[in-house]
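What follows is a set of structures for review.
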Structure 1
Amino acid sequence: MAAGGKAPFGCRYKCLRTCDPLSAPYCIAKALGKASQGDIDNAIIFAGSNVFRVKKIVPVKELMDELIKEASQEILSIKTSA
């Protein structure tokens, strides 16, 4: 599929009225399910215009801990400089 090929599939979901398993390159429901399971090699992943800023993929807890730590440090910095 990465080379522009087609991943053969049969439709179990019937989620999109316009989906034609004979001509579609992949099953969107299956690909999104794989993404939610963390199987990014067989998933479809969406990225916005800031994707270039991503250096690694981390668990949500790790990300939130880092954001809270940085915010706390910034608040402390503001308080001590005032």
Structure 2
Amino acid sequence: MSKGNKIENDRIMEHVRYKQTYCDKFFELNNSIMIFIEPKTGAIMDANASACSFYQYDYEQIIKLKSVILMYFLLKKLLWK
């Protein structure tokens, strides 16, 4: 790799790290309920504090659930207040 390519590569990687940090903070600090779901399995990969509060689970509990279980609790909350 030439010196110019290495400098360009370093610049790109720094930008990627910045974007990742921005997205992580946006997810973590957002007041909206946010959950990352693995589409093939329905496994909950990540959830922010707002989601944990809304569903009344702590983080360690919520990431062990499947998304279908959260949908059940959401419907139950909405239909049987």
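Taken together, the values in this text are just the output of simple stated rules run on the coordinates, not laboratory data. Treat the numbers as computed from the prediction; the structure is a model and nothing was measured. Cβ atoms are built from the backbone, for glycine too; each structure is taken alone.
FRET efficiency 1/(1 + (r/R0)^6) of positions 23 and 55 (r between Cβ atoms, R0 = 41 Å, to 0.05) was computed and gave 0.65; which structure, 1, 2, did it come from?
Computing FRET efficiency 1/(1 + (r/R0)^6) of positions 23 and 55 (r between Cβ atoms, R0 = 41 Å, to 0.05) on every structure in 1, 2 gives 0.65 only for 1.
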Exercise for the section: Of the structures 1, 2, report the one carrying the highest value of mean projected area of the Cα convex hull in nm². Expected result: 1
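In terms of relative contact order in percent (Cα under 8 Å, 6 or more apart), which of structures 1, 2 is highest? Show your work: numbers first, answer last.
Details: 1: 16; 2: 20.
Across 1, 2, relative contact order in percent (Cα under 8 Å, 6 or more apart) peaks for 2.
If we compute distance in nm of label points 7 Å out along Cα→Cβ at positions 15 and 71 for structures 1, 2, which one ends up with the highest value? List each step's numbers first, then the result.
Values: 1: 3.1; 2: 3.8.
Greatest value across 1, 2: structure 2.
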Practice task
Match the computed value -12500 of helix-only ellipticity at 222 nm (-39500 (n - 2.57) for each DSSP H run of 4 or more, over all residues; to 500) to one of the structures 1, 2, and report its label.
Solution key: 1
